[in-house]
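Rule-based calculations on the coordinates, nothing more; no lab input. Just so we're clear, the structure is a prediction, and the values are computed from it rather than from any experiment. Cβ atoms are built from the backbone, for glycine too; each structure is taken alone.
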Structure P
Amino acid sequence: MSDGELRKIFRKHLTGFDLLAVETGGTTSGVPDLNYAASPNIEGWIEMKKAEHWRCTIRPMQIGWCERRLRHNMRVFCAVRRAGTELWLFHASQMRYLASERIDTLPKLGHWTGGAAGWDWSAIKNILVS
């Protein structure tokens, strides 16, 4: 899977969040993979990627969608699963750079190792709602 099964993993670990997997291929391009809501009055989006080695594939439509939403102060993130056991979390303002740079060279919001069971889900939740 191109998202490294992150939708399934986030669904299991983001307790207390209302999660909606998004598939818009036939209607519009670039919309992130997961929409979330949390109390009080918090909503955001997460693009999910799998990185082979140190790079992930970001399409121009994804960059455009994220940049338009950021102009409206929306919460938008990119979660990258690397080597099966690592999670890298980026603010969507890095999407343009994620398209061409190694993930380990970019400013990140968090990096966790040890597989999904070892990722700090409390810290991830705090990032998504701040």
Structure Q
Amino acid sequence: MSKTGNAAELDFRGDSKDVLSSFPDDVKATFGFNLRRLQNGERLFCEFRPMPSVGSGVFELKDQDERTWYRLLYLTRALDVIYVLHCFEKDTNRTSRQDLDTAKTRLKEVHAEIRENKAQSRKGTRHGSH
């Protein structure tokens, strides 16, 4: 839970929510259950790993069926938000350069928004104190 005891917000970037919605029901259920656990600050019950090749604080949730592997890349809680950067299917051991680049681009956008929000907060605080 956050400092206020509330669950973190989920923020799906780009087409990640649509792609996740297209996954098989059991995969959606696994990822959905684990995203809820992340929101509540609880331990995950699926395979995951850090993705330093995308950026600091980025992790990958992993699931598979008999056809392919499913991945969900997310940025750990930042200001009570968990950012789902990218969802995709893969059929090789390596994550494609395109999928990594998509996640990196979305991560840069998130970092820029966080910086902008902090700058706006500081500006509003200084302005309001006069």
**OP:** For helix-only ellipticity at 222 nm (-39500 (n - 2.57) for each DSSP H run of 4 or more, over all residues; to 500), the calculated result is -14000, so let me know which of P, Q that is.
**Re:** Q
**OP:** Consider the structures P, Q: one of them gives 0.4 for distance in nm of label points 7 Å out along Cα→Cβ at positions 45 and 69 as calculated from the coordinates. Say which.
**Re:** P
Original post:
In terms of FRET efficiency 1/(1 + (r/R0)^6) of positions 29 and 85 (r between Cβ atoms, R0 = 30 Å, to 0.05), which of structures P, Q is highest?
Top reply: Q
Subject >> Given 102 for volume of the Cα convex hull per residue in Å³, calculated: source structure among P, Q >> reply: P
